[in-house]
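Multiple structures are listed underneath, in structure tokens.
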Structure I
Amino acid sequence: MSSLVLPAQVAPIEMPAVDWAATAPLWIVFAGACVSVLLEAFLPRHQRWPVQVVLTGLTLVAALVALAGYALGSPAAVLTFGTALSVDAPSLFLWGTLIVLAIPSLLLIADRSVEPGGVFVASAAERAAVRAGGGPATPAGGEHVDRSYGAPDETPTMQTEPFPFVLFALGGMMAFVAANDLLTMFIALEVLSLPLYLMCGLARRRRLLSQESAVKYFLLGAFGSAFFLYGIALLYGYAGSVRLPAISQAAAGTLASDTLLFAGLALLLVGLLFKGSVAPFHTWTPDVYQGAPTPVTAFMAACTKVAAFGAIARVLYVGFGSTVWEWRGVLWVVAVVSMVVGAVLGLTQTDVKRMIAYSSIAHAGFILLGAMALTPQGTSGLLFYLLAYGFTTVAVFGIISLVRTGDGEASDLAAWAGLAKRSPLVAGIMTFLLLALAGIPLTSGFTAKFAVFSAASADGMVPLVVIALVASAVAAFFYLRIVVLMYFSEPAEDGPAVVVPGAFTTVAITLGTLATLVLGILPTPVLEWAASGAFSG
């Protein structure tokens, strides 16, 4: 009879240490998202919109207050949730950037005045009612098609699912930029991506175009995530760890072949560059920007780029700083391709949202210069650029949502002809924002480009800066083309028309425009905060 072998005593599982004060903004956002989901499940539909707007707004304000309270104490960098998150100075700056950019984005999403019921109407499709006479005839001479919704005095019901989606995506972005290991970064990538895929397909009045953009974004995003995950596997095989500091230590001191290291980094960067709309991994960007609801496009264009480049900078600084000379040459080529593709193909666009998409691709190349300059000046320029570009972009898409023709948003550039004669204020604000994207002095765009280009030049990337300056000059042409259309062309009889915005859209555009002006005139305090610390792990 065999003797009974008792198992050895199992050591108790120790919970990882959590610094609740440092991570308060993150868990406030996720807690608000969970409560928002419960409200979607239990509140009657007619009560959801006001409650969700108040809850989401209070969540963002509470997260911002918690962040300010912690950051003003000049805290040291801490590792929390075990070592999964690194709350350092760049993390705090990026968290603040994401939250303040989410506020005007939320206002655009919640607005119900620009379109009856907002862009997220609950009806399954646009209903075309036939009205005899009373309007211009169709080319065949038949009845006028009235593209109104419901009864004359009825406001369509708005879907409120975008509110928890915004909070979940924002929480994923915040975890993404602070992740200290690649597995946490991958989970955060999926948390931020899945809500965006869904939000892109929620425009019911342009249902087919919106759903097409969502499918393209989802399929290409799945490929990007697969590359990212495969890169994690290769790096784990090389270093025996997915923690960024451990990978850096292995790269600096191991005798193992570097094949796994650089193959893993290449695949990892494919996933990250895809999220940042960096060419040649940009193919989703024009279609998704064009097809998604304009408020969602504003949220993606501003916040997703902050999250992507925050993660790229953390990976390069913390995980691969010791191998900078091996990967910098490849990223030089990527930056040049992105700047050239964005600037040149932007010249050929006839749709204003696609034009801004190619503008974002060119700007991604400029931002990449700051990510490659592993210096305090490079970190400062990168963080400032992300903040400045985000505010300008949100305001631009807010303006785009106001300019309309008989068929909806005036997406065709030709429809913007003569806008200054119809609405000088809207044309003037749009001109100022376009000049900021072009990098004209006294705007945040000029200060941001100067900071990034100076950092890159000081770090030995002078040829790349020269190419960036040429690309900036080329890109300025398609910004000025819109200005010329607005001021030096005669408006058509049927457009453009400008919708009088409600309070939400007005506040969003005002915030973006004022931030673009203030950051161009008084950038020093923000630049100093951006330079207050380095990425750590």
Structure II
Amino acid sequence: MNKIKILWVDDEVDLLKPHILFLQNKNYEVTTCQSGQEALEELEKTRVDIVFLDENMPGISGLETLSEIKIIDSSLPVVMITKSEEEFIMEEAIGSKIADYLIKPVNPNQILLSLKKSLDHSRLVSEKTTSNYQQEFRKIAMNLSMVNSYEEWVELYKKLIYWELQLEQIEDSGMFEILESQKVEANNQFGKFIDKNYEDWFHGGDAPVLSHTLFKNWVAPEIKDEKTLLIVVDNLRYDQWYSFEDTVGLFYKKTKEKSYYSILPTATQYARNAIFSGLTPLDMEKKYPDWWKNDTDEGGKNLYEDKFLEAQLKRLGLDLKWEYHKISSLKQGKQLSQNFRSQKDNDLTVIVYNFVDMLSHSKTEMEVIKELASNDKAYRSLTQSWFKNSPLLEIIQQAQGLGLKLIITTDHGTINVKSPSKVIGDRDTSLNLRYKTGRSLSYEEKDVFAAKDPKSIFLPNINVSSSFIFAKNDLFFAYPNNYNHYVSYYRNTYQHGGVSLEEMIVPFIVLEPK
């Protein structure tokens, strides 16, 4: 194995002999220079792995040398060593992207630690992360056989996300594959849990907060005393929230993080209408037949969210000044951002942000996600990039300036579908890939959660003999006709409507302005 090469630049290099001997005994190769100019000349002809750079030297200073080094090789780690504790030198050095900052006198172990942080950081983190996950793997495997409540499922799902985010940062693909298989097993078990418990949640059993109880139970108590901005981001999974949480954290501090369950189908017309109406789909159809549309009805399915919200606020006795905005294009987002100060007198401002539409720039969801996000890591990265450059972030910054409380949530998540499951229905069967409703559905029973009587889970019957089926895990429904083309087209795309941890367990975040 090649020795790691260190260039140490210090005009008092003779005083460093003990340190250099210590490093040589640890199998590092050390070259010394006594001025910035000499160091730059050395770097032009020799490749090194790291530079230790004294700040206070005759001729060009350490900071000036640092700037020149970055021009020669911007990725070369430089550790600044100085007697000075002046803040401006620290800020200049940090601003120039140094690897570390040490104040003299330094001892050999400080130097060794700095080397390991700068050069071995990735390897050490990788080894530690792998070791920790191997220990945790056994605990998660045991927990999977014992999880028996909706609270425990939230806890386990968030643990899986945590390890997914940790493991994606290291180069051990084997560990990541083990985690992926553990996620599949978790969704298998979660499907069985939903089979057993979902119907009871609507009939007096111990139930989590669901889409139709979210506003009354969690939003209403937050908006009684403070002017609030409620943002419902369409299609936002938990791991996607974590991908841009730090960016929101520049302006807001999180005071609560809770998880609620999206109702089935985990689709916008059901879940988001339920949030704003405070009603189940069955009750929406009964009470507001002019506002509710079933899958097979013509026209937009989410055109009356503001009306549903108005009726719910009245029902809850909340006399508020409020406004509702739905953002479905970049242009709409920019317009709201430019005029956001007009919301300052509202008790409640509600924004529905159609996240996938904003990503796709008017392409179909299928095209953009297939092209730009072939796996969950890429999907998170795309979310982060979108958010940092979106009008939504500008709106959040303005909300902070106005002192508004911020609530961020979503209607449901989404899952990368991998495997087809054959289904047969008549021509009136709904089109969604993760759920179907219609008459005489024929399907693989092991692949679905079935509601033969939709009213039992408070869904409307489109026809007297209609039923609903929901795909489990990462399955998607495919018809036997033109099967191979259909499967290759939709495999590895992001869909929602069915039963999975990713679609059903979603975040509810409350934040206060910094």
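Throughout, read-outs are computed from the coordinates displayed, never taken from laboratory work. Small disclaimer: the values here were computed from a predicted structure and weren't measured. Cβ atoms are built from the backbone, for glycine too; each structure is taken alone.
A few points about this structure:
- When FRET efficiency 1/(1 + (r/R0)^6) of positions 28 and 116 (r between Cβ atoms, R0 = 41 Å, to 0.05) is computed for each of I, II, the one that comes out at 0.75 is I.
- Given 1.8 for distance in nm of label points 7 Å out along Cα→Cβ at positions 420 and 476, calculated: source structure among I, II: I
- Identity of the structure behind -0.88, -0.98, -1.09 (criterion: log10 I(q)/I(0) by the Debye sum over Cα atoms at q = 0.10, 0.11, 0.12 Å⁻¹, calculated), options I, II: II
- Of the structures I, II, the one that -13000 was derived from, the read-out being helix-only ellipticity at 222 nm (-39500 (n - 2.57) for each DSSP H run of 4 or more, over all residues; to 500): II
- Mean count of other Cβ atoms within 10 Å over residues 292-299 derived as 28.9 - corresponding label from I, II: I
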